[in-house]
1. For distance in nm of label points 7 Å out along Cα→Cβ at positions 32 and 112, which of the structures P, Q, R scores highest?
2. Comparing P, Q, R, where is relative contact order in percent (Cα under 8 Å, 6 or more apart) highest?
3. Using Cα Rg over 2.2 N^0.38 Å, for residues 16-79 alone, single out the structure from P, Q, R with the greatest value.
4. Supply the structure label, taken from P, Q, R, corresponding to helix-only ellipticity at 222 nm (-39500 (n - 2.57) for each DSSP H run of 4 or more, over all residues; to 500) with the calculated value -22500.
Structure P
Amino acid sequence: MGCKICFELARYFSTIGQPPKLLFLMASPSPDSSGGWRISQSNDEELSDGLKRLGGTPDNVMHSPKIMQTIMTILRADGELLEAYQAAKTDIVDVDTVLVIAEDDSIVSVPSMLRWQQHLAADIKIHRVVGDHFFMLEQYQKLQVWLIEALQK
């Protein structure tokens, strides 16, 4: 969801003559893609089971009913926004971009990440990593290097 918000902010700031220096996009389908899992419509059990399958949520959080209720409320609200959003195929930003694609992401496919290119008019640097949807937890140092390199360009 964060990547789509960044995309829309880049579109807005570009229209007022203040485009961002860089977009750094990862683990998000292209802005013209509609989501698959309807998180906002999931009951507690479906959402909890989905989070377990995805991984990335610490066990102590998964076993705390109070924390899980808070997280599920937030996820449903985020899901409702995301499910309602879909950019037009003609929406484009002219901002240098780094795309980081996880080869084993079961949520965001490689083709879906590559479709970002249809919405980007400036230089695009594509990095592929081994890992699932939460690859950034293990590869944060590599991501930092790529971000710094792109910003220093």
Structure Q
Amino acid sequence: MKITYITTYDANELSNWSGLGYYIAQSLLKQENELEFLGKLERKISPALFLKAIYYRKIVQQGFPLDRSPHVIKAYARQIARRLNYHTDLLFSPGSIPIALLETKKPKVFYTDATFAGMLGFYAAYSNLSKEAAALLNLQTISIASPRKKESPK
């Protein structure tokens, strides 16, 4: 099976994400899958988004994770769409962020060891979130299950 392995980082580097992305890729390769790595995505944060995060953290004293904002996730989706090989059988990511708003006819698969609800209040980064941030984080779950769009082959 031809799998496009999508990460925001370089999945071939053991130092990224505690090596988890690397070892997941190795497991897929051991099952005789063909992997095309699509990673090192640029996190694009607008000045307005950056100021919003500072406002929430410093003034309101609530969390606002930048990586999970629609602006950043849409930028990831655009980068993936530009680089995607349409001859792949499916898209796989060891997290939902890069593929959450990606519109494609290809099946999207992600692996996770925790749900958003399970992380709330457990990790410091997911404690005391603003209502806006919590709503944005839930948007990912909804978007990942959205209908796929028609694509033209490259």
Structure R
Amino acid sequence: METKNENIQVCMAVPAGFTLAQELKSRQISQREFAKTIEMQATHLNEILKGKRNITPAIALKLENALGIKASFWMNLQSQYECDLQRLKSEDAKIESKKTRQDDSLFKFLLSKTGQTYSSFLASVKQSYISEHIGLLTSSERKRFNLSLK
């Protein structure tokens, strides 16, 4: 029987390399030693362990041969990590979208409450910005915009 869970909550995504790092630690195998065993550059292995590189099928097979842990295990970890990352990105986008809608709604409400139009609001924001940052202009830039040196 297949169950459907539409409300999966992911708090963090754990790279497959983290599990590999734990496995090497528990077996007391150094990164350098293991990199030689699987014929990989130590820097490449380090990037996998830190989650900066993915475990590919070719790497998963090397891990299976060296550690006796099935390649499918490593690929499942990698796949789960990628799915979790996607879920987190999707959740972030939903939260940001909701926040933007709330801000837009509040902005429109406040404009109507103050009787201000969008164009008059923009004009006042521009003027405020210019007033706040006018001091950043050099004398030649002031001349370019016909501003007096006050």
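1. R
2. P
3. Comparing P, Q, R, the top value of Cα Rg over 2.2 N^0.38 Å, for residues 16-79 alone belongs to Q.
4. Going through each structure in turn, the value belongs to R.
No lab work stands behind these numbers, since they all come straight from the coordinates. Not measured: the values here are computed from a predicted model. Cβ atoms are built from the backbone, for glycine too; each structure is taken alone.
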